[in-house]
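Take a look at the structures below.
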Structure 1
Amino acid sequence: MLFFVGGNGFLAASEGRGRETYPLALSACYAELNKTYKEALTAAQKIGDVYLRSWELKEIAKAMARAGRFDEAIEAAEKIKEPGDYSQALSVISEELSRDCQKERAIKLLKQALKSAEKISSKSKKVEVLSEIASAMASVGQKEEAGKILEQASKLAQEAKQEWEWQSLSFLILSNMLNMGQFEKAMETAQQIKDDFARAEALCIIAGIMAFTPQREKALKILEQAIGTVEKASDLAYPNEYIKPQTLCSIAGSMVMMGEKERALKMLEEALTLSQKIKDYSEHARILTNIAEIYSNAGEKEKAFNLLSKAIESAEKIVIEPSMEYFIEEATNMAGKCGIKIKISTNYMRAEALSEIAKVMSEVGRKKEALSIFRRALKYAQEIKNELENSHTLNQIVLNMAWAGFPKEAFDVAKKIRNPYKRLDAIATVISAMKAPSANF
C-alpha cells in the first residue's frame with residue numbers, strides 16, 4: 001500500500017509531566033539521544049557542502065521533533081541554509097508540536113516555513129515542500145489556509161515536464177487532499193494519471209480513505225473503477241512482472257478494510273498466481289510479504305505465515321551482481337542533484353527483505369519467529385563493510401523492529417550504528433515506538 005492513515009501513532013510527551021517521570025528504559029533512550037544529538041550536530045556543522053549540510057541538519061531536526069525534543073529540533077533547523085530543507089524541517093516540527101497540543105507555536109513555525117518556501121527555485125521541490133506545509137497546516141486546524149497552499153502546489157505540479165515527475169507529485173498532493181477531506185479534488189487528480197496501474201493505485205488509495213467516512217458506497221464504486229482499470233491494462237506495456245500483482249494486492253487491502261473479504265481473497269489469489277512469474281528474488285520476496293500482510297489483515301493468519309515462509313526462501317536467494325547498479329540516494333539538493341550515493345550490496349538487499357518479512361511475521365502473531373528473522377537480517381547487516389550502507393541497513397531494521405513490538409532489542413541495535421545521523425534517527429524511532437499508545441514495555 002502506498003498510503004497509511006493516522007501516521008505512526010506517536011504521542012509526544014507533555015512538557016508538564018517532567019522528563020524524570022519516564023520509565024527507566026525510556027530514560028536510557030533519552031540519555032543516548034541527547035549524547036548522539038550533540039555528536040551529530042557537531043559533525044553536520046563541519047560539512048563543507050551547503051546542500052549536504054542542510055540535508056543532515058534537516059534529518060537531525062526531524063529526529064529530535066519525533067522524539068519530542070522541540071527546542072533541540074528548532075536549534076538544528078535554524079542552522080539550515082537551504083530554504084527547501086529549512087521549510088521541511090519546520091513542517092515536521094510543527095506537526096509534532098500539534099500532536100503535543102502546542103498549536104500556537106506550530107503555526108508560528110509554519111509561517112516561517114511558508115516564507116522560506118518562496119525562495120525555492122526548483123518547481124518539483126517547491127511542490128513537495130508546499131504539500132508538506134499544507135499537511136502541517138491542516139494538522140493545526142488551519143484548513144482554509146492549508147487548502148490554498150495545496151492549490152498552489154497542485155498548479156505548480158501541472159508544470160512538470162516529465163510524466164513520471166508529475167505522477168510522483170500527484171500522489172503527494174492527492175494524499176494531502178484526502179487528509180483534508182477533499183475527495184472530489186483527489187478524484188480529479190487521480191483521473192489525470194495516464195499510467196493505468198498508477199491510476200488504479202490512486203483510486204485504491206481514495207477508496208481506502210473514504211471507507212472510513214459515511215461515503216462507503218461511493219468508495220466501493222471507486223474501487224470498482226480501480227479493478228476495471230487493472231483488467232483493461234495491457235500487460236505488454238509493463239515488462240516488470242511486479243507491478244500488476246502489487247496493484248491487485250493494494251486493491252485487495254482496500255477491500256478488506258471495507259469488509260469485502262471474499263472478493264479480496266479472490267484478488268489475492270490472482271496476485272499470487274501472477275507473482276510466480278517474477279524472476280527477481282528481491283521483488284518476489286517483497287510481493288509475497290505484501291500479500292501475506294493483506295491475508296493477515298483479513299484474518300487468514302495461517303495462510304499469511306505460509307507465504308512469509310516462502311518469502312524468506314526468496315530473500316535468502318537475493319544476489320546483486322557486481323555489474324548491477326543499485327543505489328540508495330541519501331541526499332538530494334535543491335536542484336535535484338545527488339548529495340550522497342551509496343552502491344548497495346547483496347547483504348543490504350537480503351537484510352532489508354528479511355526485516356520487512358519479520359515485521360509482518362510479528363503482525364501475524366508469530367513473535368518468536370519474527371525475532372529470529374530480525375536476527376538473520378542483522379547477521380547480513382553486520383557483514384556490510386561500507387559505513388553508510390551498514391548504518392542505513394541497521395536503521396531500517398531498527399524501524400521495523402521497534403514497531404513490530406521489540407523496542408528494547410531495537411534500542412540495542414540503534415546504539416551500535418556508526419553513522420551519528422542514522423543512529424540519532426534510529427534512537428528517535430525507538431522512543432516514538434515506546435511512547436505510542438499501544439506500547440507494551
Structure 2
Amino acid sequence: KGTNADDNVFDLSGVNVQNGWSVEMQNGDDTVIGGGVDDLTYDLGNGDDTFTGTAARKDTVLGGNGEDDISTGDGNDVVDGGDDADTIDTGAGNDTIKVSDTFDALDDEIDGGDGYDIIDNTGGTLFLRNINDGSTGAGTVNNVEQISGSGGVLKGTNADDNVFDLSGVNVQNGWSVEMQNGDDTVIASVQDDLTYDLGNGDDSFTTTGARKDTVLGGKGSDTITTGDGNDVVDGGDDADVIDTGAGNDTIKVTGMEALDDTVDAGAGGSDRLDFEGTGSVMLRGLNDGSGISGIELLYGNGQTLRGTDSGDDTFDFSAINVNGGSVPLVEMRGGDDTVVSAGVNDSLTYDLGAGNDSFTSSGAGLSDTVTGGSGDDTFVFVANFGTDTITDFTKGEDLIDLSGFGLSDVSDLAISTSGANTEIDVTGDTTFGKIVLENFAGSLGNADFDFV
C-alpha cells in the first residue's frame with residue numbers, strides 16, 4: 001500500500017508478488033508498473049495516476065478518482081478507470097473495460113487494442129462521442145468488439161456530430177442506440193437486432209447485415225440505408241432518403257412527414273407502407289420511382305391517402321396489396337395526375353381532383369369507384385377489369401380508353417341504362433368488363449372512346 005499524500009512509485013516489473021496479494025495506492029499522483037509474474041489487482045486510489053502493464057498477465061486495474069493513464073499488457077485484463085478523464089489502452093488480449101456510471105466514459109479516451117475487447121456497462125445509459133471511428137480525445141472508444149451489461153441506452157452527446165461505428169460490435173440484447181442533436185453517423189451492428197433513434201439533425205444510418213433493425217429518423221434530413229433484414233423505418237420530419245434493401249421491411253409515415261421523402265423499399269420481399277396516427281397522409285408519388293417505391297403492402301387505419309396540391313403525381317397500386325378498408329379514399333389534388341388502381345386485393349375509391357388526369361383499372365377483377373373531378377380525364381381499362389364506377393363522366397371532356405380490347409367502334413359495346421346510370425359491357429361477360437357511368441343518361445359515341 002502506498003502512503004496517503006505522497007506521489008508514490010511502485011515498479012513491480014521484476015518483482016514476484018505472490019498470489020493473494022493486491023496493490024493499493026492512496027491520494028497522491030502515483031506511478032505503478034505492473035508485475036510480470038502474477039495476476040494482481042491494482043487499486044490506484046485518488047489522484048492523477050499512471051499504470052503500465054509489462055507482461056501477459058491478467059491484471060485488474062481500478063482507477064478511482066482522478067485523471068488516470070492506464071496501459072495494460074497482453075493479458076486478458078479488467079480495467080475500471082473510475083471518475084474523471086482517463087486514458088485507457090488495454091493492448092493485446094481479450095480485455096474488459098468496466099463503466100459504472102452514466103457519464104463515466106464521456107471524458108475518457110479508450111482503446112481496446114488487439115483481441116476481443118468488451119465495454120461492460122452497469123450504469124444504464126452510456127454516453128459517448130465516437131465509437132470505432134479512429135478519432136481520439138474525450139468520449140472516444142476504439143477497437144471494441146462488444147458492449148454488454150444489464151441493458152441500457154448507448155447515447156450520443158447533445159451537440160456534437162457523433163460517429164458510432166458498430167459494424168463489428170456485438171451490442172447485447174436489451175440495449176438501444178439514441179443519438180441527440182448533431183449531424184450524426186451510425187453504422188449498425190451486424191450481430192444484433194436493435195432500435196436506433198437518430199434524434200435531431202441531418203443524420204446518416206447504414207447497415208450491411210441481415211438484422212431486424214428499427215430506425216427512427218426524428219427531425220432533420222436523414223439518409224437511412226438498411227440491410228437484408230426485416231427492418232422498420234420511420235424517417236420522421238424533413239426530407240429523408242430511405243433505402244431499405246432486401247427483406248420484408250416496414251416504412252412508417254404520418255401526415256405530411258413523407259411528402260419530401262425519397263424511399264426505395266428494395267427489390268424482393270414484401271415491403272409495407274404503414275400509415276401511423278390519424279387524418280390524411282400526403283405523398284408525392286407511390287411506386288413511381290420518385291416518391292415512395294418498392295411497396296407491396298399498404299396498411300392504414302382509416303386515413304385518406306392524398307397527392308400534392310399542384311404536382312403531377314403518380315400513384316401506382318398495381319403491385320400493392322391494400323389491407324381491406326384501411327385506406328377508404330385515395331385523393332389526388334391539382335396537377336395532371338396518373339393513378340393505376342390496386343391489382344392485388346382490395347377495391348378502392350379514387351378522387352382524381354383537378355387537372356387532366358389518367359386513371360387505369362389494373363385488371364385484377366376488382367370493383368373500383370373513381371371520380372375524375374375537373375379537367376379532361378382519361379379512364380383506361382385493361383383485360384379482366386371488374387365492375388368499375390365513374391361517378392362524374394362528362395361528355396366532350398372525358399375519354400374512356402379501350403384500346404387494349406381490339407375493338408373499333410361503339411357498336412362493338414353493349415350499352416344499356418340502369419336507373420340513372422349508363423352501363424357499358426366491354427367483354428359480353430356480366431361479371432367482368434363492366435363500366436358504370438353514374439348519373440349519366442346521355443348518348444355515347446365514338447368520340448367518347450379511344451379504341452386504337
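Here are the numbers:
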item: Structure from which 32, 18, 14 was derived, semi-axes √(5λ) of the Cα gyration tensor in Å, for residues 233-432 alone, options 1, 2; result: 2
item: Structure from which 5 was derived, relative contact order in percent (Cα under 8 Å, 6 or more apart), options 1, 2; result: 2
item: For FRET efficiency 1/(1 + (r/R0)^6) of positions 377 and 409 (r between Cβ atoms, R0 = 25 Å, to 0.05) computed as 0.65, the structure of 1, 2 it came from; result: 2
item: Which of 1, 2 yields 0 [helix-only ellipticity at 222 nm (-39500 (n - 2.57) for each DSSP H run of 4 or more, over all residues; to 500), calculated]; result: 2
item: Given 4.3 for distance in nm of label points 7 Å out along Cα→Cβ at positions 57 and 361, calculated: source structure among 1, 2; result: 1
item: Highest-scoring label, criterion being mean count of other Cβ atoms within 10 Å over residues 105-112, among 1, 2; result: 2
item: Identity of the structure behind -0.60, -0.76 (criterion: log10 I(q)/I(0) by the Debye sum over Cα atoms at q = 0.09, 0.10 Å⁻¹, calculated), options 1, 2; result: 1
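Every number here is computed from the coordinates shown, using simple stated rules; none is lab data. On a predicted model such as this, the values are computed, not experimentally measured, just so you know. Cβ atoms are built from the backbone, for glycine too; each structure is taken alone.
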